[in-house]
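Peer 1: What follows is a group of structures, each given as structure tokens.
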Structure I
Amino acid sequence: MRIIRKRLIPNEEVDISQDEVLIRNSDHIITRWLPIKPRGDIGWGISYLDLNGNRKISAFYGKNGKLMYWYCDIVDVTYLEYSDLYIIKDLLVDVKLVPGQPPEILDLHELEMALKQGLINKEEYALAVRVSKATLELLKHEIPDKIKEILKYGPPVGFEIET
């Protein structure tokens, strides 16, 4: 299986197939990963890709191994069965939830810009708005149990806690 993350702003495709796949079924894929590029703030993460719900919800952990925040990318997933390839197109809008704070929608300005520049079509725009609003409403209450379940997995091989 291969997984490609396609971003529109900036325009890039990143092969994230090296992420450790913990669960893969017709409903979702759970992966655990180290940052692609070293960052001072993020130690590792784990993601729940909802194959039918147009979102990838990730738990980001600090270098100290503690949960920092939840981050939800609004995405459009294409699966090419003949090559066992998932293409995750980032639809720019994100929802971030820091524990103890209300969730917030991010990057709506990028969504508007992408529509004006023809990087996304009206259907993708409407999908991103609809899913981001539904996700914001969902996260106002609590992280769903099926998503919280990813917290039971520990860090990936190669992660070392910094003190």
Structure II
Amino acid sequence: MSRRHQYSVELEWTGNRGDGTRHYTAYERDFVARVSGKPSLEGSADPAFRGDAGRWNPEDMLVASVSACHKLWYLHLCAEAGIRVMSYHDHAEGTMQEDAPAADDKTQTENPGEAGRFTSIVLRPEITLAAGDDIALAHELHHRAHALCFIANSLNFPVSCEAAITHQ
């Protein structure tokens, strides 16, 4: 049986300096994302694209989404298998490739790039298990978590996991 889940986000651009988008340097890339009943998230563009380095950018959020989804499935599978995860800390890293513009492209005024895309995300979780729990099974469950991760299943580039698992 198939189930559908809906997610609703309101996003408000907060970067109008008073003259709107008159020129690409005339406005901030800042925004606020809101989901009913949850704290707001302040975002911007990546600093490479005139954004505020102190705010989340869409690229950060994508990498965080993949990491969080994998972690949630992993913890669930460990609980079902009797593996006691005592700590989990991921060092996730995404790589985005920005292509060079065509020689005759006159639309680019700054940060000349054409279609950019993520080419990979690598998850590097450091996991501590309770003493005596099965490390081999704990590694195997990462493969199952990856196969079940909704976010990773929605992407068109590789997501890999390089887990380091130890005992307490």
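Peer 1: Where is distance in nm of label points 7 Å out along Cα→Cβ at positions 33 and 153 largest, in which of I, II?
Peer 2: Details: I: 1.2; II: 2.1.
Comparing I, II by distance in nm of label points 7 Å out along Cα→Cβ at positions 33 and 153, the maximum is at II.
Peer 1: On to the next question. Among I, II, considering only distance in nm of label points 7 Å out along Cα→Cβ at positions 65 and 121, which has the greatest calculated value? It would help to have the intermediate numbers written out before the result.
Peer 2: Working: I: 4.9; II: 0.8.
Evaluating distance in nm of label points 7 Å out along Cα→Cβ at positions 65 and 121 on every structure, the highest lands on I.
Peer 1: Quick check: 15.5, 48 is what I get for Rg and Dmax of the Cα atoms in Å, calculated from one of I, II. Which structure matches? Mind dumping the intermediate values first?
Peer 2: Values: I: 15.5, 48; II: 20.1, 63.
Clearly, the read-out refers to I.
Peer 1: Quick check: 0.65 is what I get for FRET efficiency 1/(1 + (r/R0)^6) of positions 9 and 97 (r between Cβ atoms, R0 = 25 Å, to 0.05), calculated from one of I, II. Which structure matches? The partial results should precede the final answer.
Peer 2: Working: I: 0.65; II: 0.40.
Structure of origin is I.
Peer 1: Also, I was wondering about something else. For the read-out helix-only ellipticity at 222 nm (-39500 (n - 2.57) for each DSSP H run of 4 or more, over all residues; to 500), a value of -8000 was computed from one structure; give its label from I, II.
Peer 2: Numbers: I: -6000; II: -8000.
Value -8000 for helix-only ellipticity at 222 nm (-39500 (n - 2.57) for each DSSP H run of 4 or more, over all residues; to 500) corresponds to II out of I, II.
Peer 1: Computing mean count of other Cβ atoms within 10 Å over residues 89-96 gives 15.1 for which of I, II? Intermediate values should be presented prior to the final figure.
Peer 2: Details: I: 22.5; II: 15.1.
Label of the source structure: II.
The numbers here are math on the coordinates, done by the rules we state, and not lab data. Note that this is a predicted model, so its numbers are computed, not measured. Cβ atoms are built from the backbone, for glycine too; each structure is taken alone.
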